[in-house]
Structure 1
Amino acid sequence: MSDRQTAVAARSRPPTRSSARRRKKTGGMWRRGWVIAVLAVLTAMVLLFHRSVPNSIGNLGSLLDTFLPWVGVAVPVLGIAALVRRSATAGVALLLPLAIWGLMFGHLMLPGKAPGGAYDLRVLSHNVDAANPAPKQTAQDLLGADADVVALEELTPADLKIYKAEFAKTYPYEVTRDTVALWSKYPVVETKSVDVGFAWTRALRAEVRTPKGTVAVYVAHLASVRVGTSGFTSDQRNNTIKALGRQIAADKSSGVIVMGDFNGTINDRSLAPLTSGLRSAQGAAGTGFGFTWPSAFPMARIDHILVRGLTPTKAWVMSSTGSDHRPVVAELRL
């Protein structure tokens, strides 16, 4: 029999059981896991079009904005499911949300993003928590950061006395307004309360005279949000955002620093009236997500240092101090 006849005869033979099983197995990998693949595509759509989710129902859009990076957790979960199912279809589909998440947040994980270099002012902000069981220890932890300006929020009258006593030697200049306060190594030449719509003061403005020039410093604790059966309740917080945002937008100072607990992330569209025209120190000079709350297992950055007319050179989050928030620190060049 010639070689050609042998080849034709081989092709005409029925497939062996082993080859049939291989083809069936390979084909099954592409036929299985369609539910997982659909969930992967939906995850990608949520990431890509999160701004299209409306706030009209329970402020769902703002809730999604707040925890947006955590949508990416669906990728490894679905990836494990795809492996269990041995689904090639699901595996390929998962590349879509993985790529989108990487484009949106991957740069935050890259080392060496922070510009670094010389700075003129180191500032610190911390919601010290009215229920903090160890305010004296918290004060000592904050002193260890060696900041030039310290902003504290959610102070009780009793705890305020403790912080004043602990900070007295390091910070000769101090401004307090009800539950917010500021301490400075440099002279404070002008101060005032800032009305954000509360019956008591939860924001202040101070002008700090640094060796490189005077800067306007705002300290604010905006209204809290609630997550319940009615959704993400943030109307009061949004009103305080608008009130503070209007006053900062009208501020003619060449250098402005806004620090505090905003009860919202930079991604939250509702913060736009405040963040417009301001630059996040963490976004410009920090690494990682910089989550600050809750302190035991931070899931969102709701404590911020924002600037206008200054250049952030470094930003970071301190370790837990006993508060339910973590302190944020930034170095700024005037």
Structure 2
Amino acid sequence: MIVLENISKTFDTEKQTVYAVNNVSLTIQQGEIYGIIGFSGAGKSTLVRCINLLEVPTSGKVFVNDTELTGLSEKELRKARKKIGMIFQQFNLFASRTVFQNIAYPLKSSGLTKSEIRAKVYSLLDLVDLKDKETAYPSQLSGGQKQRVAIARALANDPQILLCDEATSALDPQTTLSILKLLKKLNQELGLTIVIITHEMQVVKEICDKVAVMEKGSVVEKGDVFSVFATAKQKITQDFIDTTSNLSKIYSLIEEEAPITNLKAGQCILKLKYLERNVSEALISQISRQFHIDANIIFGNIELIGEEPLGGLVAIISGEKQNIDEAISYLQSKNVGVEVILDARTLT
């Protein structure tokens, strides 16, 4: 559906040329929800605006449905853009127009009659659960309702693609979840291909099929969400994982010499990370019984990526040194990442 070939976007300042996007290539399949994640300044918003050419790439090509947008005339590009909807962090609604008028605005030159436009707007209001708000003005709406209006407006021309530029960043967590559920519904019912730009790890985990991680204008890691987050290869990806996990807290507790980290002889602290879709196995129970050790779980972080559980835990392990070694080998044979964080097994 979308192919980006060696896209770069530069901005010239008095002192230097800044690469907002640097030689990025991505392929997004029809019907996917594709997340592009990065911290502020990573270049993700510039990249998504290159898809519909709101930002014209300095170099590279953009293909949508096998049509090279970067090779179109201005008139042809305007026509192609009608099939690419877009929503933003700040909603961008007309303050002086009602909800109905905001949604109807893109249909002004569509050739539809007034009755056809009315029917279209009502169907969109129904789709985004705002049937009772048609006469309201944006100032009378909550943030979530404003974003629903923006989504309905973006769908007015029946796009095949919806670009979401930090669309949930201005919303509280509960409202964010409701908007993500709506996007998932649109993806499933309308077959929309959705590209989500975000700096929020939870957004990607919640609904994305694939993810690309951006840093300093480049894509440093990409793939299906489970694989990227289970076996993060780049520090920036691990940093994002840490923003929604409490597992890394163990390191600061050790530095602070917190009481929970004061080990007795024969104990060690293990950090376990599930690298495959095997988190549902009762591994802790198995190693406790099979190797005659005790496992006291002090942190746990298990969540669903799509329908697959992913996560890890931190535990204090007690027992004979050989038994613990054998348990660690067993876990590694099950493709569980094992890190010995603190070790008192050699103390007497």
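Every number here is computed from the coordinates shown, using simple stated rules; none is lab data. Not measured: the values here are computed from a predicted model. Cβ atoms are built from the backbone, for glycine too; each structure is taken alone.
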Structures 1, 2 compared on FRET efficiency 1/(1 + (r/R0)^6) of positions 99 and 291 (r between Cβ atoms, R0 = 41 Å, to 0.05): the greatest is 1
With distance in nm of label points 7 Å out along Cα→Cβ at positions 67 and 267 as the yardstick, tell me which of 1, 2 scores highest. 2
Where is distance in nm of label points 7 Å out along Cα→Cβ at positions 43 and 91 largest, in which of 1, 2? 2
Once mean projected area of the Cα convex hull in nm², for residues 35-138 alone is calculated for all of 1, 2, which comes out largest? 1
1, 2: which one has distance in nm of label points 7 Å out along Cα→Cβ at positions 251 and 299, as calculated, at 3.2? 1
Source structure (of 1, 2) for Rg and Dmax of the Cα atoms in Å, for residues 75-202 alone, computed value 23.2, 68: 1
Working back from 1.20 (Rg/Rh (Cα atoms, Kirkwood Rh), computed), options 1, 2, answer is structure 1
